[in-house]
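**Q** Take a look at the structures listed below.
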Structure 1
Amino acid sequence: MKNKTSAPVDDQSMPLGLKRVAIDTYRENVAYLHRECELYRAEGFQALAKIEVRANGKRVLASLNVVDDTSIVDCQQLGLSEEAFAKLGVAEGHAVSVSQAEPPSSIPALHRKIAGERLSREDFAAIVRDISELRYSKIELTAFVVACNQGELDREEVFYLSDAMSRVGRKLDWHEHPVVDKHCIGGIPGNRTSMLVVPIVAAHGMLCPKTSSRAITSPAGTADTMEVMANVELPFDELNQLVRRHRGCLAWGGTSELSPADDVLIAVERPLNIDSPGQMVASIISKKVAAGSTHLLLDIPVGPHAKVRTMPEARRLRKLFEFVATRMGLVIEVVITDGRQPIGQGIGPVLEARDVMRVLQNHPDAPNDLRQKSLRLAGRMLEFNPDIRGGDGFGIARDILDSGRALEKMHDIIQAQGARPFDPDNPPLAPLMFEVTAPESGVVTGIDNLRMARIARLAGAPKAQGAGVDMLARLGDRVERGQPLYRVYAAYRTEQTFALQATERGTGFTIGQADDIKPLNVEF
């Protein structure tokens, strides 16, 4: 039966009945019109064009999909994808009006960037405003991302983009100083130091509003791992109150409306596997400024299979971060760390959550590399406090962790965000498992971070929280032929097969002699 309209529409355009189309379009508003709909023919709509949908004084911009199947929408209906339907906020069957959306005013600037031109501060402000208002189609967004990636942004352009992104959306102001945060540029599987640094620093009393991303190209982001134990999708006002009470949080930044243009761009960067230096800096700095941070500790891991492969590249990136952060009034300290192998034992949300809780519990099986790196980072963050002398931070951080105060603070944060049942001694791992063994005897001289991450993703991480890779050998370990190097957990037989095939093409481990391990001169 066709839905009937139930309320007056906002203008004189032909009304249609709203239908909820249960399709997850991942942060993109999508509308559905039947090809034989009179409005579709009269207005000259085109597939993938932007349209404006209005009802009850609200509006959403959506990309139009044209359908021929009346089971999706009939000629008197307009369908909206799950996210678009939620944003419009009216009941199914409500009358809606539809019209062509005005083209984004920043399109000429986009065309100039595609042509390789340098853009002004005003150009980036206009582009970011249109992106945050969802005026760009997926094709236009992709063009912007690719143009910024291929014609690398100069440092002034990176500042312009960062500043524009931080000014769109909501901003937090904590009315105190310092407000500290820590971020890693990513690329190292299992590197869940933020989930240890935040409770250590917050237990000391420093304010640390940690908003994190979900995985873009990795098997888990901090938000994915925290979501195993607690809710991470916190509304703006709830996030504000929680941090003021507990001095810290571990939340996903997407629902707090901080730098919303960044979330739109990430949705395009993810399938393209693009993470250019300029866009990376803009993404990180804009989010931290919008979250009200005054001091940022940034971790740049370096290694042959990390995002940053060489020390000269790391130093160039450090200078870019320092330039943009300083221009935006953010105190930043950049540390260059060892990224030659995964940090911790687990790769994937549940496995990484297990590692984090074992470190907090001072468990005998806690991965020492994760513990030591987290303590060093936490120590450097504590030294943002002018009352703590340089060099004293590590000892203070270690005392907070060893005493159990960090574990207690983590439990407080988990409860405040909405606890979910999780036992690190009996983690809910995916049911299908296989081991990958050493093809020969020798010393582990290399571990391919990219391949290990890919194997974990093929096994189902992060969507399947219990999927991933459990590392059993580390760089420098002596292994014998047939000895397990790691275990792979998968939720479904197909994903297990994909992961198994990937390991057959390459284990991700290099076996050789101890002398083959190349030294890496990093800060820690």
Structure 2
Amino acid sequence: MKADLARPQPLWLAIVTAAIGGGMLSAAFPGLNIWPLAFIAVILILWSLIGRSVGSSLLVGVVGGFAFYGIHIFWLTTYLGPVPWLALAGLQTLFWGIGAVLISLAWRWTSTWQNPATRLGLVPVIIAGLWVLRESVTSVWPYGGFSWGRLAFSQSQSPVGDLAPWVGASGLSFLIAMVSCVLLQAVREQALRSRTRVVVAFAAATALLIIPAWPTTTSGSLRVAAVQGNADAGLHSQREPGDILDDHLQATVPVLDEDVDLMVWPENAADLDPSRYRQASGVLDYVTEEMNAPLVVGTITSDGVGRSFNSLLLWQPGEGQTAQYDKMHPVPFAEYQTDREFWYPLAPKIIDMVPRDYSFGERSNVFDIDGVLAGLAICFDIVDDALLRQMVDGGAEIILAPTNNADFGQSQESVQQLAIARVRALEYGRSVVNISTVGTSAIIAPDGSTIAQLPVFEPGAMVEEVPLSTSVTPASVIGHGVELATAAFGLSALAVAALLRLRTRRAFTRGARG
């Protein structure tokens, strides 16, 4: 086996290895949540790319990528069927294949490096940088990107997740890929010649994973009532307008006598716009005045000139609406149809499911709630690095993440989203109130622990003292820098390796002619 690790695999075996690695990586995420498999999976995927040509590495990468994404986002088929799933998984698979080509070239162009320490120490950094490069591109492009499957999000409940406040999500992905590559290289070096360096490599990889947790400090607390109405608001729901609002009213009634500082209802919990419907504003007036506490609630608003927004409102007792946040990152093909004329002929039934396009919000994603600054993330906002940095830079002491997961039924989508929210809590040292119409709803502390959680598809409310924090983690200071630095280093080092290989070939050719 050692000798096999030191040499390229036959193509058929590389394809099988990549497929197993992709499937294993999906199991590292919730719901199976077997986080150590992330390292094993990356090792298998990287191993499958050693010694490959451009064509074969693209094929191997596509197989591994679809094995991962095909399983990881299978929840898209719950109500929408296979077409959106195949489209999104196929696009991500294509990017995965391109990333696999770059990694394969890195293996090939560094294979002639004679120094084992360089192969153990530098090559893994290059390859991990290329892994982050792919993640960084797909997180922002096209149409705002899709960063759902980043390596970092597989470690939400592992000791490795404690690295998030030190290096951020991209830095955590980089370290997972680098450590996996170091371990692979160590085994290959042992198969070749260097046992002493193998011990050093294993020790270095282990040391990276025992960095102590970031000592987040708190600056008080906020007593929060987060309400899950168990509102069946899926695409094929037969609910009447106002039913979802009533679901959340009824779920709030059992806690009306609680003394709280803030109530949080999910995305679109007010399925009638309170600014236009007295029925809705009356309900919000009732619960805020009865509890003598402000309410953050999701609804759909319009600006009077034809634009619609997925919004959060701040509703104060006796005052009504005092602030509004409009979602800055609507989800393409779900909340708006980009390039509708091009895509409509390809999937008219799917496009018709989204008859109106939500506009992009421009308001601040921070509410001042009686002196407490709360960051706001509606549903998929939680995966957008820029929006998280913006709210923390804006002084957010807590993150409110209302969401609506009804479109995905009992699938793994909601627990995957909660895992992302947990990583964000760690990354920025902020409590996250992740409240859904149907679940998975939970309140996460700044250290990533669970303060409270509700069963899925059951109405209920979490009433908890939620820590506030103004601490500044290294990740929030570094910001986008880790991603830029690691990705740029990987790509630059790949270019340098190519030039060195070309120069060596030319020197060899001249020597042969002489």
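**Q** Looking at structures 1, 2, which one was FRET efficiency 1/(1 + (r/R0)^6) of positions 213 and 285 (r between Cβ atoms, R0 = 35 Å, to 0.05) calculated from, given that it came out as 1.00?
**A** Working: 1: 1.00; 2: 0.20.
Of the structures listed, the value fits 1.
**Q** As an exercise: relative contact order in percent (Cα under 8 Å, 6 or more apart), calculated from one structure in 1, 2, equals 17. Which structure is it?
**A** On the way: 1: 14; 2: 17.
Derived from the structure labelled 2.
**Q** From which structure (1, 2) was Rg and Dmax of the Cα atoms in Å, for residues 221-388 alone calculated, if the value obtained is 16.7, 54?
**A** Answer by label: 2.
**Q** Matching task: 3.5 is the computed value of distance in nm of label points 7 Å out along Cα→Cβ at positions 77 and 325. Pick the structure from 1, 2.
**A** Values: 1: 5.2; 2: 3.5.
Attributed to the structure labelled 2.
**Q** Now a separate question. Taking 19.3, 55 as the value of Rg and Dmax of the Cα atoms in Å, for residues 261-492 alone derived from one of the structures shown (1, 2), identify that structure. Could the numbers behind the result be given before it?
**A** On the way: 1: 19.3, 55; 2: 18.2, 61.
The correct label is 1.
**Q** Let me ask something additional. Quick one: distance in nm of label points 7 Å out along Cα→Cβ at positions 301 and 333 came out at 3.0 when computed from one of 1, 2, so which one is it?
**A** On the way: 1: 2.1; 2: 3.0.
Attributed to the structure labelled 2.
**Q** Looking at structures 1, 2, which one was helix-only ellipticity at 222 nm (-39500 (n - 2.57) for each DSSP H run of 4 or more, over all residues; to 500) calculated from, given that it came out as -15500?
**A** Details: 1: -12000; 2: -15500.
Checking each candidate, the match is 2.
**Q** Rank structures 1, 2 by distance in nm of label points 7 Å out along Cα→Cβ at positions 61 and 477 and report only the one at the top, that is, the highest.
**A** Working: 1: 5.1; 2: 3.6.
Top value of distance in nm of label points 7 Å out along Cα→Cβ at positions 61 and 477 goes to structure 1.
Every number in this text was worked out from the coordinates using simple rules, so none of it is lab data. Keep in mind it's a predicted model, so treat the numbers as computed, not measured. Cβ atoms are built from the backbone, for glycine too; each structure is taken alone.
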